[in-house]
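Each value in this text was obtained by applying a stated rule to the coordinates, not by laboratory testing. Quick caveat, the model's predicted, so the values are computed rather than measured. Cβ atoms are built from the backbone, for glycine too; each structure is taken alone.
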Structure 1
Amino acid sequence: MSKHTIAVLPGDGIGPEVIAQATRLLDLLREKRGLPLDLWHLDLGADRYLKDGTTYPKEIADRVKGEASAVLLGALGDPRVPGLEHARDILFGMRFGLDLYANVRPVKALADRLVPLKGRGRSDVDFVVFRENTEGIYVGMGGQFKRGTPDEVAISEDLNTRKGVERLIRAGFEYARAHGKKTVHMADKSNAMRHAHELWYRAFFEVAAEYPGITPKHVYVDALCLYLVQDPSPFEVVVTCNLFGDIITDLGAALQGGLGMAGSANLHASDRSRVALFEPVHGSAPPLAGKDLANPIASFLTVGMMLSHLGWPEEEQRIEAVCARAIEEKQCTRDVGGELGTRASAEWMLAEIARSL
């Protein structure tokens, strides 16, 4: 088997705490399963930025692009850097620099008691959101005029290209076909954002015609949020734009037990040989940092996604099963009903994974 280099960036806040446990999981699988992984630890984040102004140097970016198979990234964000210069350069440098156009967020409940909806349980919450990752309103186009005055004007441009929209939609359909899903929903606001989202609407049904056997369904994003809290069970795959994907996936995280349960992948979905970025998406949560309170499950599930992407789907299944048992047996952190700290919860899961090998 060919060797895979994993670039590891611990991040800020609780990032280093959960990524430390995730790297222990990778070390365990390297030792016990012989997975050909090299971990390349990078000193980047708020501490480094405050020390010498380093964000995401070009030489590091070039090496990541040329040498790494994947990046494991902890959450970024530190109140000592109010402008988030380091976070923006690192995260956008990877997403845009590596053209990681598909943000993939599984929304899967691992226990009935984590689902906050009356009369709904684990079997009702199992879908995946494909969020466009390199266009939309987050590209930063726009400006301010007469700032700080009563006449101030602020403009943000929503950029959508046929190429960008179509390839994200196609990634959702490819996933559905590969995983035996029967429906793909597309969420937009084409009734109000007539120009940009009419493109989404048109492209969606044109791409859908290439996938017979998969039913395309259109839903306005505000209606989707309503339906998800009424009954999420009809949803299997959702494709949407950058902004709406950001909102929908946080709602989805609530359905699966909170942000501490949410992993993600950032992919160039049409080329699996390209570098991919994997990150737990609970945020850096500075008030929790250093208190041994952060939930490590999101980072474990994220490692599972990374290993599946690299060709070991059985390891993702193994990790997910142990995470589900940790919830069931309450060997988990307080946010999901346990009494353990970050390290103790991770220790329990690592021991169970080792026992299964």
Structure 2
Amino acid sequence: MDKKIKAAVVGATGYAGAELVRLLLTHPAAELTGISSVSFEGKEISEVYPSFKKLGLPTLTDEDTAIEGADVVFAALPHGLSELLAEKCAASGTLLIDLGADFRLADEDEYSEWYKKPFDKPELHSGAVYALPELFRDEIRGAKIIANPGCYPTAAGLALYPALKLGLIGKSGIIIDAKSGVTGAGRSLTQNTHYPETNESISAYKVGAHRHTPEIEQTVSRAAGEHINVVFVPHLLPVNRGIEETIYCRLTTDMTEDEIRAAYVDFYKDEPFVRIEAKGVSAQIRNVARSNYCDISIHMDKRTGMLILCSCIDNMVKGAAGQAIQNMNLYFGLDEGTGIDTVPAPF
């Protein structure tokens, strides 16, 4: 593109919002024209995140000022706050990329069950697309509203989709044992994310009741062609960022582990951000840190007939801001890796 994309970030001082600012600052085809924050309006973002000093960033403003004249608005807001912003964007013909949950679930009843509220603007949802690029690329190109996937559902969806689409595993009894760094809980401090509570520990939370469950099920059900329930249990790790999911599923094929790995390699052969590990190597969060990659390793327990998938992403990049920019690139016809082709740090 000859003209740079004017981008605004609403909710720029949360963890996902700050990561968007960081990535957009070095994006060669985008210009960060507005950033907003309710808590820090009128301040410089460097007062919140000193790493942004002397970078010429806009002052934090109110939402309406931040989005004025933007080509794309990124909403890094808690659930329940994006629909009114989407209405403003629709009125001006501006693309909205929502990093929250408001547009992720297609079924309003399901959304109401898990989020305890109906759609505020149901007429907007028909134009929203669930935007996991590697799986739903063609739908994203014509979207009016892009629903950026959650972090846990991204790692789970990329790991499970090929196995279900290719009929390699059963459609029941899928168990997702997930672990995330504490940035996934957001910037607001709660007791369970307080340093003394997380350091030197690991703990399950929202067992059997996490709101990412229906989002995961929505994706895997599309792969299987029928509704699938999964068991999903998240845990907090005493690290800043990263997600590792160990996924257990029952095989329905007599293919060997090597053959299944080859099938995954073929499925994702044209996807630069999905990497299938070699035999005997387990995916690790350290190998995807601060990058937009998803690493998947494939293992088989021959005694029990179980396929075990390990999937790792950086929850702030592929699980949030990086994937949002990947979707922006896709929508505007750029190479999807533009601005997010960062190489993970080796240590």
As an exercise: relative contact order in percent (Cα under 8 Å, 6 or more apart), calculated from one structure in 1, 2, equals 17. Which structure is it? 2
At a computed 23 (percent of Cα pairs over 35 Å apart), which of 1, 2: 1
Label whose coordinates, when helix-only ellipticity at 222 nm (-39500 (n - 2.57) for each DSSP H run of 4 or more, over all residues; to 500) is calculated, return -8000 (choices 1, 2): 2
Could you tell me which structure in 1, 2 was used to calculate Cα extents along the principal axes in Å, for residues 132-307 alone as 56, 47, 39? 1
Please state which of the structures 1, 2 yields 0.40 when FRET efficiency 1/(1 + (r/R0)^6) of positions 68 and 284 (r between Cβ atoms, R0 = 41 Å, to 0.05) is computed from it. 2
Looking at structures 1, 2, which one was FRET efficiency 1/(1 + (r/R0)^6) of positions 20 and 236 (r between Cβ atoms, R0 = 35 Å, to 0.05) calculated from, given that it came out as 0.55? 1
When distance in nm of label points 7 Å out along Cα→Cβ at positions 84 and 268 is calculated for structures 1, 2, the one with the largest value is 2
Which structure, out of 1, 2, was percent of Cα pairs over 12 Å apart, for residues 116-171 alone calculated from, if the result is 75? 1
